[in-house]
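I've put the structures underneath this note.
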Structure P
Amino acid sequence: EALTGIDEPSINLESFIIEDRHIIRITDNGRGIQPDMMDNIFIPFFTTKEGGSGIGLTFARQVMKLHHGSVKVYSEPGKGTAVTLVFR
C-alpha cells in the first residue's frame, strides 16, 4: 500500500551481523511516514489506513522485546521507510 503510485516501487531486505547483534532491515521507496505520525506508530490500534487494525507494529515490537530485541523505524516523507529488527 505504501508503494501505490510510485513509479519504480522497490522493497529491499538485507541482513547482517554487527558485533553480537543479528540485524534485518526492510526498506522501501514509498511515501514515507509523516514526522507528526512517527510518535504514534507503535501505539496499539493507531492506524491511518481505512480498515486497518493498528496492531502490526505494536505486535512486532512486543515479539521483538520477548526475544530481547528491538524494532526501529526511520522514515522520510516522499523518500521511503526503513524498518530495522535487531536481535541480541
Structure Q
Amino acid sequence: MPQNASLMRGLSGIIFSLLQYADICHDKQYNSFIKENIETLPYYSCKWNDQTLIVNPSFRNLDICFEDGSKGIIYIINLAKKLHIIE
C-alpha cells in the first residue's frame, strides 16, 4: 500500500489511473480492486473540527488541496460514481 492517499503521489493517483483505463478501454476487470481501495482512503485521513482532512505526503500538515489533499480524493470518488463503480 502507498504511504499516503494523495492524488499526485499516493493511492488516489493509482486509483485515478485505473479509473481512466477502465473508462477508455471499457474494461471492468479492475472495478473490484478500485472499489476496495477507495474504501481504504478514510484510513489516510484525520478528523479535525468536524472536517475530514487528508494527511499530506510529508506527514506534517492536514491538506485540502487537489494534488495532495481532500479535493483530489473527492474528485476520485466522484469519478468512480460517474463510472458506476461505487454508489
Structure R
Amino acid sequence: RLATEINQQNIIYQTDQKLRKFISKHLKEEFSHNEKFKTSNEKKIYAEMINNQRQTFLELIKHKLILLNNNTDIEDLFEQFLKENA
C-alpha cells in the first residue's frame, strides 16, 4: 500500500513538472501572439487562471477522476481540459 502511494505521488510530481513546462511554453506563445494581453496585469490574471486550472487538473488526477496511462499525452489532455473549462 505504501509503495502504491509513493508511486502515485511520483506520477503526480512528474505530471506536474510536465504541466509546468507546457504552461510556460503556452504562456509565452499566448503573450507573444495575442493582442489582448497588452498589460502586465492582464498577463498576470491569465497566468493565475491557468495555474489554478493546473491545480484543479492535478486534483482530478489524484482522485482518479481523470485517468492516465503510459501513452497518455498529458499536454494534449490538459489543453483539452483548458478548452472545456474556459
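No value in this document is a laboratory result; all are computed from the given coordinates. Quantities reported herein were computed from a predicted structural model and do not represent experimental measurements.
Using the calculated result 1.06 for Cα Rg over 2.2 N^0.38 Å, pick out the matching structure from P, Q, R.
Q
Which structure, out of P, Q, R, was helix-only ellipticity at 222 nm (-39500 (n - 2.57) for each DSSP H run of 4 or more, over all residues; to 500) derived from, given a value of -4500?
Attributed to the structure labelled P.
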